[in-house]
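So, here's a batch of structures to check.
Please treat every number below as a calculation from the coordinates, not as lab data. Bear in mind that the values here come from a model prediction, so they are computed numbers and not experimental data. Cβ atoms are built from the backbone, for glycine too; each structure is taken alone.
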Structure I
Amino acid sequence: MSTYAFALKNFKELGVSGKLIKALEENNIITPTEIQNVAIPHLLQNGGDFIGQAQTGTGKTAAFGIPLLQYVDPKIEKIQGLVLAPTRELAKQIAKQLFRFARYSPERIFTEAVYGGDPIEKQRAALNRPTHIVVATPGRLIDLLKIKALDLSAVRIAILDEADEMLSMGFKKDLETILGHLSVKRRTWLFSATMPKALRQLIKNYMSDDAHAIRIDRRNVVNSNIEHQYVICRIEDKFSEITQYLKAQKEDRGLVFCRSRAGTNNLAKHLQEEGFLVGVLQGELSQKDREKVMRGFKKKRTQILVATDVCARGIDVENLQFVVHHQLPDQIEYYTHRSGRTARAGKSGISIAFITGTDMKRLKEIEKELQIRFKKIK
């Protein structure tokens, strides 16, 4: 697997069509990230399977989405592209971005997102309309296949996004069923932050031996407009320290991340008692409730959103000034994803962690792996 880290080109030099470039610019995507710089020209110019290893928050959706949209033939009213994602939040986000990217296509490209938590009959009805790309969570796609709600026989490109996350969430058998169901003539593009043994076995069984594999250097994957800070405090003082910090932000809006659902609910309750307008995003919420929380946050009816890592994948809100880490995340790539919720579209932002003395070793590991520096506040 080749490792890349070099000067970036612009999207025109990568072979992206003018219509897509116009849509990208409207979404403040001007300069390709490293994964886009490597993946887009290869996927546009070469046939065969592709494996891209890069951290979360590095622009993988555009890296596979742009070539996928250029391959789709709008005149063929069949599903030509399939994107698999681990969570409904990420599936919805991918579908939303594909819709935005295709805004100026001469002929409309239809994308449908299907995921658990929404009525399956509603999704079945939506799939009766002309659909060119389906973005799905594995479990819901299996359910739809069982009731013959969609035909995947014309799929030319299958994309596995956050493949390691799908395996860690127990989707191995579902992925095998889906990949086995697709035409052997398809291309498979796989994107993942890590390459665990189970994923390497999946690649061996369902992708070609000559699949082109690249790995993006972990350095420079974190937005340089983010200032990383930390506060050392005792566990029993952590809530008061976070409360003090949030009050100092006045009208600014941001996110607070916790590792567990229980921690998320507990912290949100305390913040509400302190007078903050708080939204909560955690795994036990129904899809309807999640959407209600996100609507309230986007419309500024709430100032603070407290969330778990898995739920954070679909959070795409502009003008968030800060991200607070109640605890450091279990996985280093989650830090990239958490902190990347601020400093979007060229703006600056703060990512601040509240840690105990025993967390310093973990903080240093994150610094080393992501090539960033944390500034001690107190």
Structure II
Amino acid sequence: MENFTQLGVRPQYIKAIKELNIVKPTNIQSQVIPVLLQNSTDLIAQAQTGTGKTAAYGLPLLHKIDPKKKDVQGLILCPTRELGQQIAKQLFKFTKYSDKIFTEAVFGGAQIEPQISALKRPTQIIVATPGRLIDLIKRKAVNLNKVKTVILDEADEMLSMGFKKELNEILSSLPAIENKWLFSATMPDGIRNIVKRHLSKKAHRIEINKKSQVNRNIDHQFLICEENEKLHVLIQMLNSDPQARGVVFCKTKTAAQTLAKQLTAKNIATDAIQGDLKQVERDKVMRAFKNKSLRILVATDLAARGIDVEGLSFVVHYQLPDKDEYYTHRSGRTARAGNRGISLSIITPTEIKQIRYFEKALGISFKQIRRTK
């Protein structure tokens, strides 16, 4: 399909997304939208972050909402506060020229009272992190009895963050449900169990070949040096293009904190996000990164979930991840919205075998770059 009209999207939504520079459907949008615009259906889609998932499920969801009814009709579950806020913002922009459809984002790590009062207003779509939604259900602050469509976005992330019990509880308590749409970058056993338990056997499956999951606009590179030279190599790289902004990944909280301090000492505007940060501190760091007062964000794998910052030129793997899906998630922070980006791994000679493994497992090829002396 070449355009959104052919996919069946209403003109008022097309007008709104055109202003967001969403003109030509991405692969996932072309495949998902026509299926979801048809009758009620369950869907399992394997889609990487940065591929246009929000529009792929968001536009069909908006088509299914009746703006005249004030009940909650759509529910989107996602792993992090940042992703939740981003989805709610996108849906708001999509409805610029249509009847107003009200979306509310609710998430943990913030006071619950303002969210309870916000939900007293007419709300047709709720975007929620699973833990906070359960809290709101227990307090009878939200009524999901009229929800017809539920979407699990980044389902594998929600599982890896320990939300299995909450997801099962929520999915079991939707009496009017007609559509269950699950989006996940990877399909571990935990996701297969959820699919088996809660989705129809006839669910429509859109399985993007694992080897086409990695964004093709990313240039994968590696540079070999000794462990004690890594910092020097990274600083050299950052100084070679002082305008370029990106995320540097470490495996542990301690390594992330240490590296952020080392870069700051070299006058590179840097801060770290890792699992021990309170939500208020995390928000402060993310605000500074988004408004460009920070140039570099050092992150651990779990803490980086849900980060979506436009215009990042690169990601650096200062320490290689343990799993190939982590490599995919990390790399997906750059080259978003059709831009190109670099994913650079700084490795020691013994880690070359891991690079070869990623090439094979993910169907990508790495280019070795040489150090400038």
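Table for the structure above
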quantity	calculated
Mean projected area of the Cα convex hull in nm², for residues 206-333 alone derived as 10.9 - corresponding label from I, II	I
Parent structure of the calculated result 3.7, given that distance in nm of label points 7 Å out along Cα→Cβ at positions 54 and 254 is the read-out and I, II the choices	II
Distance in nm of label points 7 Å out along Cα→Cβ at positions 70 and 294 derived as 2.9 - corresponding label from I, II	I
